[in-house]
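Derivation of every value follows stated rules applied to the coordinates shown; laboratory data play no part. This one's a predicted model, so the numbers in the text were calculated from it and none came from an experiment. Cβ atoms are built from the backbone, for glycine too; each structure is taken alone.
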Structure I
Amino acid sequence: MAFLFLGKAIFQMMNLSADNQALLKEKQINEEEILRQVQLLRSGTPFTSVEAACTPGQGITVLQDEEVELAIGVFNEAKNRLKLTKFVPASGAASRMFKHLFSKQLDSTLCQQFFSEIDRFPFYPEIEQSCGKPESTETWQLNVIDFLLSEDGLNFGKLPKGAIPFHSYPDGARNAFIEHLHESLGYSVSQQGGEVHFTVTKALSAYSREHILNHAQNLTKERKLLVSYSEQFQNTDTVALDEQNELVHLADGRLLFRPGGHGSLIKNLAMIDADVVFIKNIDNVVPDAQKETTYKWKKALAGTLLMLVERRDELLRALKEGNRTAAHEAHSFYNKYFALDEVSFGSIDELMALLDRPIRIGGMVRNQGEPGGGPYWTESMGRLSAQIVEASQIDLDNSEQREIVATASHFNPVDIVCNIKKLDGQNYNLDQFIDHNQSFITHKSIEGKEVKSLEHPGLWNGGMAGWLTLFVEVPLATFAPVKTVNDLLRDEHQ
């Protein structure tokens, strides 16, 4: 009570105007949440302490050929009774893909590669039509950059990443949105149909209706493919502090709010009504000729998930009925799949609480030096569990932590298959399984001011910290991210 009283006193000292109080009401953000964000921004978020890297046999399951075929068979046999959805975070702008072109540093390695292989990009025909055939002149190259990025041209500088043409086909180029629709036909459509759900920005909504939905309707007449989309909820926006640790206001006096990062999308995920949800990033998609490996391993991960869900639900029913034999079996089940070392339980209720959670299977690829997160064992929300931890969350100045990171063998490609339904068929309250200590602080320059703002725990990081997690090794061929436009020149995208 003393803490809450102190918090309200601090909040009152912020002296919010009537306009800002109305803004909070419009966004449906309460005072306590603003206070929590301010305190985190002022005190800083703690590093995540990793206990060990997940490696084959110690947190990463390596399926043998017969196990892969078994899992695929389980999925194929069950899928027509299930609701299937692919969930694709697609709010990101394409601007970062073209950072080296925005700079106009034509002598940089990336710019030189871009122009030397320009005829291999799926949008090259538009470039040639507008700017003419390639010339080795600075004027021609600057004209191309202007055509690609400006509103008078293709406007790639302001489009979402999903709207950028990724691959060439005889009947024209496909962007990432459309490529994801085609990919979905290979594993996430059943006799009940299938759904692809994109999380988008408000600016994309009109584009979605005109382009994505129309394409989906024409994609196949044999199978129903539903396309849905949602925007990040306003109540997940976060405040920012200036260099004096005071709330930042815009020129009109209103509080500066910023999107709360991809961890905000846990609320969007919680709205999905499906038995199996496939989660994949918008930029990780390959052309048709390369999709078979993706199909195979998505089915294998989904089949592995279904077997775990069936066994978990079986054990939970037995435990609720007071079956004491089931307690021993549930104990063994948890330790086999979700624990690093043998875990003992004080009561049936404690055991049920550990099992009665959403489950995710995370595909992991061998680490090839890509920037990003990886699988680790870490203490979170009162238990040691397998988690996806970003490099920025780990204190690399700590020699012990640095040594653990050096032993990491795998990388997180965001290849997740999950179940978010309880025994009664209702969705879990996913907010209950978020580790808020895994928030991120980001630094930006806004209207000439240096500010720091808060991002919620990442969707597949702290946002899923309380889930039951099993990592499975998948081939590197399932991972083909496009971080810069030059990545489209890689063999897997040709």
Structure II
Amino acid sequence: MKKCYATTLFLALFLAGIAQPAYQKAADALADSPAFAHGTLSVCVIDIESGKVLASHEASRSVAPASNLKVLTTASALALLGPDYRFKTELQADGTFNEPDGRLSGNLYLRGYGDPTLGSPLMEGAVPLESLMERLRLAVQQQGIRRAEGQIIGDASLFGSEACIPTWQWEDMGNYYAAGAWSLNLHENMHFLHFQQRSQLGATPPVAAVVPEVPGLVFVNELRSAARGSGDNAYIFGAPYQYTRYVRGTIPAGEGQFTIKGSLPNAPLLAAQYLQQSLASVGITSGGAAALFDAPAPAGRRVLYTHFSPPLAGIITRTNMESVNLYCEAMVKTIGLEQKGEGSTEAGLEAIKAYWEKQGLDWAGCSLVDGSGLSEANTVTSYFLAQLLRLMARQEEQLFRPFYESLPEAGRSGPLKNAFKGTAAEGRLRAKSGTLEHVRAYSGYATARNGKLLAFSIIANNYEGSGGAIRQKLEQLMLELCRN
């Protein structure tokens, strides 16, 4: 324990001793804000070329990173899977096939290998749900199959049944941003829940539609109508495999439709159900639909069709621009599967840690339980994230370039599109934001006035005041990195 404290103290003194005055002054000014009287601020700015720490404040302090953790996951996916990696999904069959009467005396399987974009309506280059089902149906028809005596099975056995992280909050899991990650995903594991607005304050807006339709999904609607323009303050409560969901909170009063997004209770089963419906639409019958979460290797199955996702580089761009939690969780489990033969979050995080430790990254002060940053149990240090970003910048161009370009650009893209316009940071700063309750963070790259590329991480925990006010203070420090 004494040795650990001494190491931390030495690191803090070392960082403070070599800090660059202009940047350090800006970091000190941020740290002196009354907002951090009882909270924590961790700051680290590193020169990419030399590796020198140019500014720091509590850089070795363990803090919750929120979605800033995504820079680790996406950088690791590029390094360990490669920018051209494509997730696959296989349509398989077992049993025997009687060609004259088109009868398959076995099952049809849709076997997932972790693709988080399967049937996505949002990912550029992904095949939407209806078109995906058409491709799968055509593959069955081309085999001459007119009846499957067995079932249509969604095979999610590679990642098992634990879709969500145990430390995710209950109030999150029913909503789209906390959708679980299976090895067989569908439609980003989310549904659109449409409400018919009511003009009277306090009235309950009825459910108008669920898209895609989820058999058996029931909503207990406790939603209320709030003032016009009040925004989306609705939450869906429910966990994986629970088909009764509670909707609470408010949406604005009005006369039209208002849409929120929820998580699917069982994406592998829904994939099987939709394939069954698609086949039935052309007269191909089967013995029902089911999901499979634990099975030995599919010996004896033959592959009828293989579907591929868009390249990983594009998936990572959407991940960091839109902060898609599902994509990160799928990446971590896939890394575990590819590197250690186990499709679990634990295996993936172990493989990620082993890789970066070989690159020289110190994990002191870090404890991770997911890949997206949604869990409040995650802790990192700003020094860790800044060093990670420096190491990533020193990778070969084919790895660093897609990573760098995936980060929101000041004044031009993502959450930073409307920030820093007309300032020294516009077009010269790229950063991933992070937001949880009482957490605001930014980690990324800034180009200084002299042209040097800097890696930085700024993480605020348990501050006083509004999140918007803290965000502005953090943005001021990022602006100073580009001014000097």
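One of I, II was used to compute distance in nm of label points 7 Å out along Cα→Cβ at positions 215 and 247, and the result was 2.3. Which label is that? Computed on structure II.
In terms of Kirkwood radius over Cα pairs in Å, the structure with the greatest value among I, II is I.
To test your reading of the models, identify which of I, II gives 1.00 for FRET efficiency 1/(1 + (r/R0)^6) of positions 375 and 415 (r between Cβ atoms, R0 = 25 Å, to 0.05) when calculated. The correct label is I.
Using distance in nm of label points 7 Å out along Cα→Cβ at positions 367 and 391 for the comparison, can you identify which of I, II gives the largest number? List each step's numbers first, then the result.
Values: I: 0.9; II: 2.1.
Structure II gives the largest value of distance in nm of label points 7 Å out along Cα→Cβ at positions 367 and 391 among I, II.
Taking Rg/Rh (Cα atoms, Kirkwood Rh), for residues 127-350 alone as the criterion, the top-ranked structure out of I, II is I, with the highest value. Once mean count of other Cβ atoms within 10 Å over residues 47-54 is computed for every structure in I, II, the highest value turns out to be that of I.
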